[in-house]
Every structure is written in C-alpha cells, then in structure tokens.
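Have a look at these structures, which come just after this line.
Laboratory data are not the source of any read-out in this text; all were calculated from the coordinates shown. The structure presented is a predicted model; accordingly, all values stated were derived computationally and were not measured. Cβ atoms are built from the backbone, for glycine too; each structure is taken alone.
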Structure 1
Amino acid sequence: MPDPALDTIADATSDAAKALGRFLVLDLTRVRSGPTAVRQLADWGARVIKIEAPEKGGGEGLGGPRHGPDFQNLHRNKRSLSLDLKSAAGKAVFLKLAARADVVVENYRPDVKTRLGIDYPALRAINPRLVYASISGFGQDGPYRDRPGFDQIAQGMGGLMSITGLPGQGPVRAGIPVADLTAGLFCALGILVALLEREVSGQGQWVQASLLQAQIAMLDFQAARWLIKGEVPRQAGNNHPTSIPTGVFATADGHINIAAAGQEIWERLARAIGGAALLDDPDYATGALRSKNRDKLNAEIDALLRAKTSAAWIEVLNAASVPCGPIYRIDEVFADPQVRHLGIAQPVHHPKLGDIDIVGQPVTLSRTPSRLTRAAPEAGQDSDEILREFGFDADAIAGFRRDGVI
C-alpha cells in the first residue's frame, strides 16, 4: 500500500510523468551505470533525491563536469542533497530518509556500502519494503568481487571486443559504453519487477546487476552460437556475421547500409540495383553460399552501387522494399526528419546553461509519457528543502551545515 507520509514530500518532478510518481528513490550512484538506472525512474516521475558527498560538488567522478553534456544528460529530473555519509550525523539523516524510501540505488564497490553501514541488510532492518539495487563491475560476490569495474574492461571480458572491428584488426571497443548503459537498463528493469512483486508480497528485495553480466547478455545470438553450436564468433567488420549481403556498401558519394536478409529480399536487392545476373550465379544461389562467397558478392554489389549517390540509392531501395539507410554523423542524426518527428531530443532549461537539448526516453506511453522538466541540479541545491520535508527544523539544518554534514 502507498505510504501516506510520502504525500508530505514535495514531488519536484511530478510533471515529468505520472507513471512512477508514488515512488521515492534515493540515488547514491556515480559515473554512468548507476545514473543510467536512476534516470529511467526519474524520467517516469519517480521522486528522486540525488545524494552527493559535499566535497564532490564539482561533479567529477559523478558523470563528468557538472555543467558538461554527460552530467546534464544523466542527472535530469532529480533533486540534490549534499550529505556526508561518513559522519555519524550524515548517516543518521540517510537512515531517516531510507526508512521512508521505496528504492535505494548504489554502484559502489561491493564492500563500500557495508563499511558505511548502509548495505541491504542494514536498511532492510529499518524498512522491509525497500527495494535496494546494486550495480558492480563483476557481481556482489565471487573471485572478482572487489575488482574495480569499468566499461572497457567489461567489453573485453564479456566478449564484445573480440567480435567488433574488421577481420584481423585486433580487439576493438564499441563506440558507446555498452556495458555501463545496459547494466543500468537491466538494473532499472529489475527494480520495476521488484516493485511490482512487492505489491503482492509486501516485501522489498535486493536487486543486483553487474557490467560483466550485462555485457554477456548483450552478446545475445553471438553467445548462443557458442553455447548451443560450439561456434566461436569472429570479427566480421561491417558485414552481418550470418546474414549476407548485409553491411556497408560504397556509392558514388559515400556509403550506405543495406540489410538483405533472406532469399526474397536478396532477389529484390539484386533486381533493384541492376544486378539481376547475380541471381543466376551459382555462388549466390543460397544464403549459405552467399555467406561463403561474401567478399566476392560484396565487391560486385559495390561496383553496381557506385553508379549513383547514396541518396539516390536509398530512394530506389526503399521503393523496392529493401532495408537500407544512410550512415550519419551524430549531427546528421538529429537533423533527420524522422528523428525530429520522434522528438527524442528534448529541451530543458538550466539556470546557468540556458535552454539545452538532451536525449529523451526512446519509448512512448500513451497516457503517462515521460517528460524532461528539470535540468541536472547543482550540488546540494535542494538540501534545505529535502531536510525540511523529513522533519528537520532550521536549527538542525544550520547545525548540519556548520559541521560539514551537508
């Protein structure tokens, strides 16, 4: 059942969305994976209090410089409370907040929260309904438990770098922090499942995610090739590893992507580019043969595509129902008319940066859509307001500030 006491806590982001507005979240996260998880909750209206150590006010270590693009994109729709969890008074304040919270999210190394006395067993004792979420590099236990975890390390250990890049190039990292981002997304999913289950059991639970697990899960069919068939996937460059011809092809003025998966689309592609003769070549008669002879086939397709520009071919291929598309720089992505129509770049006002655009949610709900209404907060900018909501008077707050607790 909802806690009536929470109604006294200011819903500073209630207009962000209504879907999760009844949940209070304490955000202890930093860098990327944890903030990614909390961002999923904040954008759907959860009441998020970002708790920061007073000495971390610049934002370094928490997602880059506070006024930089990364920090602003990660920490929107939150309020900030500066709090020294290493002090007895700061810990006491946190425990008072945790007793009324629905969710706590942290991505310390596994031992840190225990040393601080704010691990799951400690908080469960004062709030059995609490959903406590932890993200680590390698898991909360096991031989690598205490190792520091970073995205690139997980990309390597999780197999992604061995299948990314051109054949024979050597390991290549992905251009985005895949392990960080997906660990955060999987953690947010786990939190939502735990909150749903709590409606039945009345009990919270400990949600655990790690960069290594997330990266392995993202291997998806590449992992299944090994687990089920004993195949070790290799680098395939821009070619799809199993569906040919799918990849990057040169045109008169650049490159385009084409995905001709399956016999029917392959036949449509060949005819659309003036390569009907390719359909009579026995080397390309089946998917398996096209895969075996992919280099030869790709060269023949490239030769035909050099006759027209990328834009011309995209028009021709779409008319023939052949999946294709341009290969954009990031600035071109946001200039695309479909991207503009989807509205994924959303404006928010920052008191110092002015009006800025940040990346919105990629999923739409018809009745309770997410909204970006509050820029990332300054360090501790909401401390007084939050503490008053939890019953601390002006003298107590002044004492906390005098003693460096906030």
Structure 2
Amino acid sequence: MIGAQIAGFYAELSQLDADAHLLLDYRIECSGDPRAAAAHLASEQSTAQWRRVGADEDYRPRFAAKVVDLEVETVLSGTSYPLAPPVDGPVSVCRVRIAHPHANFGPRIPNLLSAVLGEGAYFAPGIPIVKLLDIEFPDIYLAQFDGPRFGLKGLRDLWQIHDRPFFFGVIKPNIGLAPAPFAELGLAAWRGGLDIAKDDEMLADPDWSPLAERTKLLGAARHQAEQETGVPKVYLANITDEVDRLVELHDIAVGNGANAVMVNALPVGLSAVRMLRRHATVPLVAHFPVIAAMSRLPHFGAHTRVLTKLQRLAGFDVIIMPGFGPRMMTAEDEILECIAACTESMGPIKPALPVPGGSDSAATLARVHEQVGDADFGFVPGRGVFSHPHGPRGGAASLRQAWEAIAAGVPVAEHAKQHPELASALESFG
C-alpha cells in the first residue's frame, strides 16, 4: 500500500461524523513504514480490498476505518516478544487512533469484536504485536444497548447499602461442599454482617452440588438471615453454563431464592449475557475467567478496561475484576482504569459496581478503600471470611468492624483492641 492507497485510510478526526464512528486506540509494533502499517491496520479491520478489479468504485469513503492519529514512540531492534519467524530489521513502536464506522457491524457485540479484536486487527501485514488499549463509543451507538438494569445506584437502593462498600464473601471451600454445609456457612456469614454470599466462579451445577438443591437451601438461609437481622441479604448464584441453559438456570436459581446471578463473562460470551439481561429479573454479576489470557501481556491482546466497558455494555450490574495486591499480578493503575470504566460517564449506560478482588480480608479493607478513593466498590474476601479463626460469622463481623474504624477515622489496629474478630483477622491475614 503506497501513495493514494495509504491516503484513503487516513482522515482528520474533525472532518468525520463523530456520531458515526467508534474511536479505537492501539499500540502496535510494526516493520517497515509505520504510515503504511497503520493504514493496513485500518484497512484489514474494515474494507480490506476496497474495489473490484476492473470496476470504477471506491468503498473507502463509506466503509473504511480511518487512521486519525499516528505517533511513533520509539524504534527497537526487534519485537518485544520473540516471534517465529523473527522480524528482520528495526521495529517501530506506535500509538494509533482509528475511527471505525460502526455501521459496518451495528449494535451487535459479536460483530463489533470480530472487527476490532479479530483477524483484521491481529493479522494485519507487518504488525506482529498489537494491543487494543481503549475504545470510545458515541452516545448514539450506546443508546442501542440496555446496559445494567439496576446499576450502582439501583443496587444501593435495592439492597439498602448506603455510604459504604458492598461486602461480598466467596463461600469456601470453593468447589467441594454439598449444599447443606454450604448453606450453613452462608447463613453464619450473613448473621455476622455479610451483605452478599456468593458461589465461587468454579462452582456452577456439578453432581455433588446441584444448582437446584444448592439455591433452594441458600435461598431459605437468606430469608432466615433477613428475618433475624432485619436487613436485606443477597445470595449470588453462579449460573455459568452452556448458552442454551442460562435462562433455565436463572429461573431455577431465582425461583429458589437467589436474588442475584453470576456469569463468567468471556467463557459464556457477551452476546449470551446480553440475551440473559433481557430476561433476568435480578442483578447480573460478571466474573473474570479468560480475561487474563487476553490481557496479561503488556503489549499484546486487549487492555482490561476495554473488556470492562464491553461487560458493562452487555448489561452487567456488577463487574468483579482482578484486584490489588501481588496475587492478582495486575498493576494498580490498570485496576483503577477498570474501576473508572465501570463508573465513568458512558452515555445512557448506567454505572456498574466495580469489585476488585483477590486475597482480601479485614486487614486489606483500609488499603483498598484508599486506593479506590471512595466507597463505591464491592469488597470480596473468600478465606478472609470463611477461613477466619472465629468462623464465617466472625469473618463477616471483622469486615464491618474494619469499616467502622475507617468511617470514624480511627486506625484499624487501634479499633481492633476492642474487637476480637477484627484483631484475629489482622493477626491471621495481615
């Protein structure tokens, strides 16, 4: 691609109809002329061959994605990752902004992903290393999606959780318990002050813990906890399964007393989630299997904030994501960008509740609160509640006690001197 062919895939952003385009930010490593490589990136995800042989026509004005900004950041002697075969010669590291006409794929998530994360983007000639860093949607495009049914504010009103984080707990052991002891653990945690007792993302509908039986017992335990405590409680059931079972499992779980359902977003598929959103009567919660496989490499795949935005677009009210701390192997700024992707303005799409998770307990609550910067987040310990020395009731109580200290401006360790559950959490998990 040279000369006029390259020029056909470039435009000034100010000259384009903003409502008609998505904006895509890529980082690429390319060989040869960066201007030609960026044009290939735009071409391959949109028109590719833009006219028929022997025909006087040009599909680019209507259908082509256009490069609206190109910056060469540096030139390397080779690619960031070893490739087979290796790239010969210098490699330019570039930031590329592309305006893609969304009429090419419409308000359809599978077709959107096929364009911006598909063959065209990741097999463009001369560009072996690609990462989609961000995506911006015009309001006219967002208006064609439902987004979260409840959203952050709706969840606070529904569950009567105000002026503090949402306290989740992953019932442990995560996959090995029969429904009866599983329900006993959930009831104990609710009694201690837990808001939301949840299935692990690995526990769905196995023979040893059938969803129908488990949700029936947990639903009854939830009602009992509400009667005893006088406040709403939530049982979050994992209904991850084949697409053709999602509606059935939602109806079973909700009919048995689950008042939220969780789906492993990418394994099931965002289009399936969008379908479920139209049917669901309770909040939808996303979990993050497969996301690390797409995003972990710093220069290849898709940034997690892109995947967060897409989950919100599909209709999740709550988005669980890799959280702070070394276990989740995610940089703090990336986590904060995902939290922002849940709550920042996104046209008519309601904000979702961000839940950064991973090896948390009462000992980490103050640090997470400080990192997030406000109380609009979910906090989701597993062992921090269900492996607490005082049992799940004590583990849940320790979360509430830690928050009491934070809200009062008192050091958590100081508050622990009068609260044995909190003191045990600091000793065991701090």
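Quick one: P(r) over Cα pairs in 5 Å bins from 0, in percent, for residues 237-276 alone came out at 6, 27, 38, 20, 8, 1 when computed from one of 1, 2, so which one is it?
2
Work out which structure the value 25.5, 86 belongs to, where Rg and Dmax of the Cα atoms in Å was derived from one of 1, 2.
Going through each structure in turn, the value belongs to 1.
Figure out for me which of the structures 1, 2 the number 21.2 belongs to, where mean count of other Cβ atoms within 10 Å over residues 69-76 was derived from the coordinates.
1
Compare FRET efficiency 1/(1 + (r/R0)^6) of positions 149 and 309 (r between Cβ atoms, R0 = 35 Å, to 0.05) across structures 1, 2 and report the one with the greatest value.
Result for FRET efficiency 1/(1 + (r/R0)^6) of positions 149 and 309 (r between Cβ atoms, R0 = 35 Å, to 0.05) over 1, 2: largest is 2.
Can you tell which of 1, 2 yields 7.1 when distance in nm of label points 7 Å out along Cα→Cβ at positions 125 and 397 is derived from it?
Among 1, 2, the structure yielding 7.1 for distance in nm of label points 7 Å out along Cα→Cβ at positions 125 and 397 is 2.
For structures 1, 2, which has the highest computed value of relative contact order in percent (Cα under 8 Å, 6 or more apart)?
The maximum falls on structure 1.
Please state which of the structures 1, 2 yields 0.30 when FRET efficiency 1/(1 + (r/R0)^6) of positions 85 and 373 (r between Cβ atoms, R0 = 25 Å, to 0.05) is computed from it.
1
Out of 1, 2, choose the structure whose coordinates give distance in nm of label points 7 Å out along Cα→Cβ at positions 77 and 213 equal to 2.4 when calculated.
1
For structures 1, 2, calculate mean projected area of the Cα convex hull in nm², for residues 165-380 alone and state which one comes out highest.
Checked 1, 2; max of mean projected area of the Cα convex hull in nm², for residues 165-380 alone sits with 1.
Matching task: 105 is the computed value of volume of the Cα convex hull per residue in Å³, for residues 93-188 alone. Pick the structure from 1, 2.
The structure behind it is 1.
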